[in-house]
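Scrolling down, you'll hit the structures one after another.
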Structure I
Amino acid sequence: MLKITTPSRLHITLIDMNASIGRVDGGIGITLDKPVVQISAEKSENIKITGKSEHAERMRTSAAALLPEGEGIRIGIEIEKDYPSHIGLGSGTQAALAAAMAVNKIYDIGLSVYDLAIKVGRGGTSGIGVAAFENGGFILDGGHKFSEKRDFLPSSASRLPPAPVLLRRNFPDWEIVVAVPEEKGASLKNEVNIFQKECPIPLNEVEKLSHIILMQLLPALVEEDIVTFGNAINRIQGIGFKKKEVELQPASAKLMEALRENGAHGAGMSSFGPTVYAFGEDAENLRKIAQEFLSEKGRVFITKARNEGARIENN
């Protein structure tokens, strides 16, 4: 029996949604220790997915894309843990890659995580989720050639390979407060429409964002300066494509402000939201503030970054 436990991820921002110098997308993100997608898998006479999960069909499709030809060459997957899609934590990529990796390992196909992502169609805009599955940590990816992508599209509508990883670094041992309202972020056709309507982002905003990332956020990461890192996160929420994402989730924007007013050095929204994350000296207090804000309409937990990729175990 093979067991695979994936991480989740925060997607901090897309970087260049202007594309005037030849590349598009690019992104930064942080791998999280929880929530996780966890599956057990073994050979089977048919493709069998068990366990109550909205990702069951996605896993079935991903497994089928990897299964070699041959009579009786199938797989049984039991979904033991998962978390919802379209909340900003990247469950779709993790579920697809977990199923693909299970086939890859059980049938000794020998593909890399990059190859698996291509097979299951993940990483066509952001490479953060694929890199989180592979190695974890803090990730900066370099986007795609606009001559190949030719349009502004979310990962769900792009079939390009995952973006190259420019930087992967262990993230400090900081507590991270994660608040998940009972809402959904943009997805499917709505997500495509947002990209088409809002892009290209003005070049001066891309340049300002790049300056913040290169000369504030990254040095603070290396120096483990949580105050400056948090300040960079705050500034990113009001610039470029991230500003457009935040405007679509006014409740998340108010929650970020409440967290900053009560001790968070930095608070941001992951991807299209609605998930909000925060860094501060007193994580438990921030957790309480966020839970009071959400009342019964959401959940809040404390986690840390995960500086490794998916765990693959033979039981």
Structure II
Amino acid sequence: MTADVWLPIPPEDIEGLPESLNYRFWNGDEDFPADPADCAYYVVPYMKPMEVGLRPVPRLSSVQVVQTLSAGTDAIEPGLKYLPQGVRLCNARGVHEASTAELTLTLILASLRGVPDFVRAQDKGEWRGGFRPALADKNVLIVGYGSIGSAIEDRLVPFEVARVARVARSERTTARGPVHPLTELPALLPEADVVVLSTPLTETTRHLVNADFLGRMKKGALLVNVARGPVVDTKALLAELENGRITVALDVTDPEPLPPGHPLWQAPGVLISPHVGGPTSAFLPRAKRLLVDQLNRFVNREPLRNVIRTTGPTGV
């Protein structure tokens, strides 16, 4: 088969790509590398603003596959209405689990053990000892138990936590135990010492963490968001932080990037990292392996991996 494939990674840097495709390198530059109408497989530029990835979408009249290099597909979904019927949307499952889970544990441990306070004290040449919370013996609640949520639990096990509770869109059973539906969150929140958000952003999960959710968390609990910023209602979060009941570690925020002067920067009990769960040294080799596998499947007309949805007659 002969078809254009738009890649945000130079094709000469990826070993194992099928030779029968025409590769066009495009990582969000102003000029397109070719006519979008000839693109059959569109790989969305990674870590670019939403409007960049969406720019060619209305002109992708021949596209068959849209592939993200992120775990979430929320940044490209607004453009699906422009696409023809039968386009497969695939995510990057298998690329980000390890690095996102690493950061999750980093944020949990740094927050509980007071590492930001140590850094500030070091800058001033001050020795600040004292007791700090440990992760050991804590109850952890993971909200969003897909591949990333499971990878987070993998890394929690050696820390001797007391219990891990799991929540996802639908109820199911895993080898580690039950996964509770979202409807059971109100009963699970008061028992959790650490609440980790790793859920996709959907209309169901947008502002899932609202005033009621935050109010049900126990005093002294830690909220960690490695999902998407809008999963948390920022206004409700700021109101809760003012009373000092909970602490928070955020790798994602709403708005994002968080602008200078935003009250979250100075809110008490907050640790912020600038959306760095995915972009690590682990990303590029795993992304390349995913693309090689997917494009060989595409050429050989084999089932693609990670198909999230297929556009219908109305483009959704």
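Quick check: -7500 is what I get for helix-only ellipticity at 222 nm (-39500 (n - 2.57) for each DSSP H run of 4 or more, over all residues; to 500), calculated from one of I, II. Which structure matches?
This value belongs to structure II.
In terms of Kirkwood radius over Cα pairs in Å, for residues 66-233 alone, which of structures I, II is highest?
I
As an exercise: semi-axes √(5λ) of the Cα gyration tensor in Å, calculated from one structure in I, II, equals 38, 21, 19. Which structure is it?
II
So if we calculate mean count of other Cβ atoms within 10 Å over residues 58-65 for every structure here (I, II), which label has the highest result?
I
Output the label of whichever structure in I, II has the greatest value of relative contact order in percent (Cα under 8 Å, 6 or more apart).
Largest calculated value belongs to I.
Every read-out reported here was derived from the displayed coordinates using simple, explicitly stated rules and does not represent laboratory data. If you're wondering where the values come from, they're calculated on a predicted model, not measured in any experiment. Cβ atoms are built from the backbone, for glycine too; each structure is taken alone.
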